[in-house]
1. Upon calculation of distance in nm of label points 7 Å out along Cα→Cβ at positions 260 and 300 from the atomic coordinates, which of the structures P, Q produces 0.9?
2. Starting from the value -3500: which structure in P, Q was helix-only ellipticity at 222 nm (-39500 (n - 2.57) for each DSSP H run of 4 or more, over all residues; to 500) calculated from?
3. From P, Q, which structure was distance in nm of label points 7 Å out along Cα→Cβ at positions 188 and 284 = 3.2 calculated on?
4. Of the structures labelled P, Q, which one yields 4.5 when distance in nm of label points 7 Å out along Cα→Cβ at positions 44 and 164 is computed from its coordinates?
5. Can you say which of P, Q returns 146 when volume of the Cα convex hull per residue in Å³ is computed?
6. For which of P, Q does relative contact order in percent (Cα under 8 Å, 6 or more apart), calculated from the coordinates, equal 12?
7. Looking at Cα Rg over 2.2 N^0.38 Å, for residues 116-395 alone, point out which structure of P, Q has the largest value.
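Since every read-out is calculated from the coordinates, none of them should be taken as a lab result. Computed from a prediction, not measured in an experiment: that's the story for all the values here. Cβ atoms are built from the backbone, for glycine too; each structure is taken alone.
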Structure P
Amino acid sequence: MDRLSGLQPQEVWKHFEAICNVPRPSKKEEKIIEFLLKFAEDNGLEAHKDHIGNVLIRKPATAGRENVKSVVLQSHIDMVCEKNSDKKFDFDNDPITPVIDGEWVKADGTTLGADDGIGMAAQMALLVADNIEHGPIECLFTVDEETGLTGAFELKEGFFDSKILLNLDSEDDGELFIGCAGGVDTIAKFPFTTVAVDKGFAFKVTVSGLKGGHSGDDIHKGLGNANKIINRFLWEASEKYDLRLASFDGGNLRNAIAREAHAIAVVPASYKEQVRVAYNMLFHDVQMELKVTEPELRMKLESVDLPEFVMDHESQSRLLNALYACPHGVIEMSRDIEGLVETSTNLASVKMKDDHVFVTTSQRSSVESAKEDIANMVMSVFKLAGADARHTDGYPGWAPNTDSEILKITKESYEALFKEEPVVRAIHAGLECGLFLEKYPGMDMISFGPTIRGAHSPDERIEIVTVQKFWKHLIDVLDRIPEA
């Protein structure tokens, strides 16, 4: 494609563009794994693939640096697959189309995959560079970070040898991350029966135009949740106008704030105009509530053909009440680190399939007991509504170590290169580092990267100038690693 050939550093962007050509949805990473193994073979590099699909590529130290401490650089190879509703795209087969948009690179109507394709590209550039001095390097590429942290969970002790780990999965230039939240999903299953319907006013209501975004990084920004908005209308209409629900489909991914949702419902024909008025009033209210954070919010109500069946009344009541009562957003701010979200929850998706409605939520916290508490709070809402609810296994957080040697090196490097002090902080999003620490106790870790905005949504974009800073920083950090 060569769409990015004019960008610097070219050695990074050319690999990123090559990665864009390879489909890599979570849990379907076979093509990108093959791509990485062939890359290693073509460049005469030692490579290994473990039982779950994680790939490790090694590069020896440059001459005179053999005694320097070994470093493992890590990124994940899967990407979040989200697209605009009017975009025709097959993530299993179609290449991502990167587009230069002013100071940013984005994709054409889909997620870009800079999370974490840019980390992969930097690793590849280092592995083939012949003009960069460094000690022994190991590059770890993990699978399925976005939907289950499977690669990190399944990583075995001894797969790599380094005691220093550079995680290249952060999204803010000038910020160094030394801790992250742990997380768990709470999933509910609502059974229902169907009831035949032969009359009434049938309509489809749609919520779209929301920004969406990462359920960790963006949860504090006051963004709209399409599931909560549409359920608000359905609940009010069911209380006042005998609404009967035929379908509900909202959100997609557990770690993304729901951008779009739609439902089909029926009310008695005598309530047709009241429902339209109620819809217009709610739309106005929500627009006013979210006018700063969601200026592109759209809601639409349109007539549709009468569905053959609707959900039975009792099940509908339990579902809509549970969705209304289910918390979403920031639950607690950190008392230790100013500005850090400590605990949150995301009402991620609502899907009807056969005779069940499946509701997926995700909870995060940098405090393990608080994570368990909010997860149990969400579960209790669903259990009170008669749903079958369960928690996933979850993943641990990464406790900050302010005495870290690699933190000192990385911080001094940034200050020397850019004449400004980086921000050192923890992140509310989940990183794989907590799981690495379980398998490799004593590992010295840090996470940094270029600026990415809109991750996990079609608005995802990466700031071009920060990629060059990221590359210079990474090279300089490796140059500062001391001898063992």
Structure Q
Amino acid sequence: MQPLPRRSFLAVAVGGLLVPPLVAGPAQASQADAAWSRVPQIRRRIRPPRFPARVFPVTGHGAVGDGNVMCTEAFERAVQACAAAGGGRVLVPAGTYLTGAIHLADNVELHLEAGATIRFSRDPADYLPVVHTRYEGIELMNYSPFIYAHGKTNVAITGSGVIDGHADATHWWDWSKDPAPSEGPDKKLLAQQAEDGVPVAERVFGEGHYLRPNLIQLYRCRNVLIEGVTVKDSPMWNIHPVLCANVTIREVTVDSPNGPNNDGCDPESCVDVLIERCEFNTGDDCVAIKAGKNADGRRVNEPSLNVLVDSCVMRDGNGGVTVGSETTGGVRWVFAWNCTMSSPHLERAIRIKTNPERGGYVKDLYFKDITVGQAADSVIEVALNYENKHTGPYFPDVGAIDVRNLKAGTAPRAFYLIGNPGNPIKGVRVSNSVFEEMTETDVVTDVNDLELRNVWVNGRRV
């Protein structure tokens, strides 16, 4: 391996082991302890909504659970009847219900009984008219997410049934790839509109365009609960709360390993989020915390704050717990603990990704008691050159990352830490951690204040 220029790093990889400079540690450790003391306070604020004891079965409004009859209007009637009564539960009994977009209302809990499947139509026309949404961190008018709410209070999706996006290689997923029709030209057009300051109401996509909708998107909602359900095969991101406050996502299974950009759960510009006891098997990042992108992220300028990830299982995915790459509004106070991650198709366990076009900040990220059986790339990655961009007008401010009590089995490398020239990563602390079988040399460039304490790699303390 070619040695890295001396100016570009403060730690040296030797023989596959990372040998850091010694940095005074007690202050950083004390700071991390103080940060973890915030978790009980955050958790007390996160309270799932409650609903009146009224039940509105979709079958009572014309839905037929045979997998063939379109039930879009029946779901709409049930939701509206529930809302008009002051709220309650829209009940989906056992059966398979084919439908287009479902739009939730204030004080409505969509509940799937055991044996119930909501299977979404593969016809894009069933997700029109367009709605106000976000696509990869940029606001626009586009196809409706399959389950959607905008500006609502007290909304929930619960039960033990299945929410099936019904996407596959010839429906929705094919829009991600050339040849045309594909999303590429529309992504460029949307990005340019955002840079030019085109009003969101005039960024109209939908019919004749190819930007894929999310499976579940709750937009500017307050008091959100998603609990118990299995979600699968989304056109792209599976669960996407945007600009929400007080969000609980509990005991949810995301089983969507084959689709492109099939992230598991992506809270974006949200405050007070709890993701606990969930299982992720995805075609992209398992949990990805985001905050808007580039010019549009600077316009909206709303951070993600106080995100708790507790006792989750991550299998396939590009990253287990990820921040980015849409970081423009800022991400702060993320805590993840008691998580188990392992798969030959899990590329990284802890992943922070951004670049000099994003700007914003990513700081105060705390991880502990993480077990990684197998990863396909790096156990810990912090990359400020995402999409291979090293320079630009908006350097992100990234640092104050603390990892403790991590145990990793096999992976190519323990660390992949890449800052920008002139804009280093500012503070990474790893303590009391073991990386058992690492096969390649770590990569560390442009990092200030890297501290490893009681860290073992391949049987050697570093």
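1. On the way: P: 0.9; Q: 2.3.
Only structure P yields this read-out.
2. Values: P: -9500; Q: -3500.
Value -3500 for helix-only ellipticity at 222 nm (-39500 (n - 2.57) for each DSSP H run of 4 or more, over all residues; to 500) corresponds to Q out of P, Q.
3. Source structure: P.
4. Q
5. Answer for the origin of the read-out: P.
6. Q
7. P
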